[in-house]
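J.: Got some structures for you, see below.
What follows draws every value from the coordinates through simple rules; no lab data is involved. Computed from a predicted structure; not experimentally measured. Cβ atoms are built from the backbone, for glycine too; each structure is taken alone.
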Structure 1
């Protein structure tokens, strides 16, 4: 049993998927299906590294934000409306958290390098979050974007020689995939709200930024990953079955991620050569 639990495929794939599916299935009628993201991610963290926040490293900051983001999302879903102003505020806050996560690294750099790195991680985080928040009213598209974001960041991180961030990214994709599968099985979208969109996009953006700052993910690959939610906005007929909407949205959304894979792979091959 221990060997099964310790298998990377179980820790980063099967367990987060089942946790996300169970959470979404149980809470969708209460309009809390968006909590599937944190359920799946927290399951992966528990199995891969465990919870510990001292010292507060960049990785632990990402985990902490992954646990807090759903609370902020729930607050918006319960007490506010996802207006443009609210989305702008959440986007700015997300960009600021990216700088906070990597602050210890940035202060050790020369001013110009620190400014460049800080700008890249904050802008990529802001773009990812803003584009995903624009899909709140379209839960099938949001789940498709979350799936491709998670898998995209996870695979790109592995190619960039960061196994841990890769596992976390894949776990994020698996939990989002569980929400998407539930919608396909039900034949309708389920309300996941800002809770899902903010949690999935912020985690994906920060994990991708970590692979950029702390591993060898090229910045163009990070930029391409930020465009995944935009690709998920492909126009589709309203009468199209939910399963087909999900399939088409995923096909389009994975394209920027595949381009990011190629850039990361060629950069790694060039470094080895």
Structure 2
């Protein structure tokens, strides 16, 4: 489902690097969806179960299925309290391993830009959701600079270090997602923007967190001590530190929901 350069196989590293960001967005996303209890949920690209855990804890679901291509991530997901209800299996967003009309809600949290063919992924959600069901997603506004680590990526590029993009970065735009949902036959489509803020305890907290990135972590590890020192100085100059040394900054995600006929 995702390009190999962006495969997360370490669930614990993902939790620190991106899972916490996903949950910050997920809180507002679930408030916006306001789902009824007792529904059958599918979490497409569930990763280490960060969002799945929220569905189980907040939405009183009848059942939850999570799929992801990474067994490493799924192994971490199975250690969560959510596993008392949720089931996790390997799967591909473009070929969901479920019969037609199996779920009431299908969600795709921080995934759509990783799907090589987003239209196929959205069509698959439409296939597995029952009539009058819901398909929803949220994704960082990559094109609009909403990615949580956009500043880091910009500094790496300024140093001449290539930062790869996921297969479908444009799919996270509001207009693009709306078109995908319309083409898949969804109706009652709604969109919103979600801005979230995360605080790191200090620069060291931030600095060690970014080494868990699947896209730039290996590049950071391959940099010389001198290059890392330059990058660290650049990041210290750009990140907003308060008087206590904490770093708080924001990220922007676009969200969409639609119903099957």
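J.: Which structure, out of 1, 2, was helix-only ellipticity at 222 nm (-39500 (n - 2.57) for each DSSP H run of 4 or more, over all residues; to 500) derived from, given a value of -10000?
T.: 2
J.: A further question follows. Looking at structures 1, 2, which one was distance in nm of label points 7 Å out along Cα→Cβ at positions 219 and 251 calculated from, given that it came out as 1.7?
T.: Matching structure: 2.
J.: Have a look at 1, 2 and say which one yields 26 for relative contact order in percent (Cα under 8 Å, 6 or more apart), as calculated.
T.: Of the options listed, only 1 reproduces it.
J.: Work out which structure the value -0.98 belongs to, where log10 I(q)/I(0) by the Debye sum over Cα atoms at q = 0.31 Å⁻¹, for residues 75-114 alone was derived from one of 1, 2.
T.: Answer by label: 1.
J.: By the measure distance in nm of label points 7 Å out along Cα→Cβ at positions 171 and 203, tell me the structure among 1, 2 with the highest figure.
T.: Once distance in nm of label points 7 Å out along Cα→Cβ at positions 171 and 203 is worked out for each structure, 2 has the highest.
J.: Upon calculation of mean count of other Cβ atoms within 10 Å over residues 163-170 from the atomic coordinates, which of the structures 1, 2 produces 24.8?
T.: 1
J.: Here distance in nm of label points 7 Å out along Cα→Cβ at positions 27 and 195 was calculated and came to 1.7; which of the structures 1, 2 was it taken from?
T.: Only structure 2 yields this read-out.
J.: Hey, distance in nm of label points 7 Å out along Cα→Cβ at positions 43 and 59 derived from one of 1, 2 reads 2.2; which structure?
T.: Label of the source structure: 1.
J.: Here's a follow-up. When mean count of other Cβ atoms within 10 Å over residues 11-18 is calculated, the result is 19.9; to which of the structures 1, 2 does this value belong?
T.: Value 19.9 for mean count of other Cβ atoms within 10 Å over residues 11-18 corresponds to 2 out of 1, 2.
J.: For the read-out distance in nm of label points 7 Å out along Cα→Cβ at positions 91 and 107, a value of 3.0 was computed from one structure; give its label from 1, 2.
T.: Working through the options, I get structure 1.
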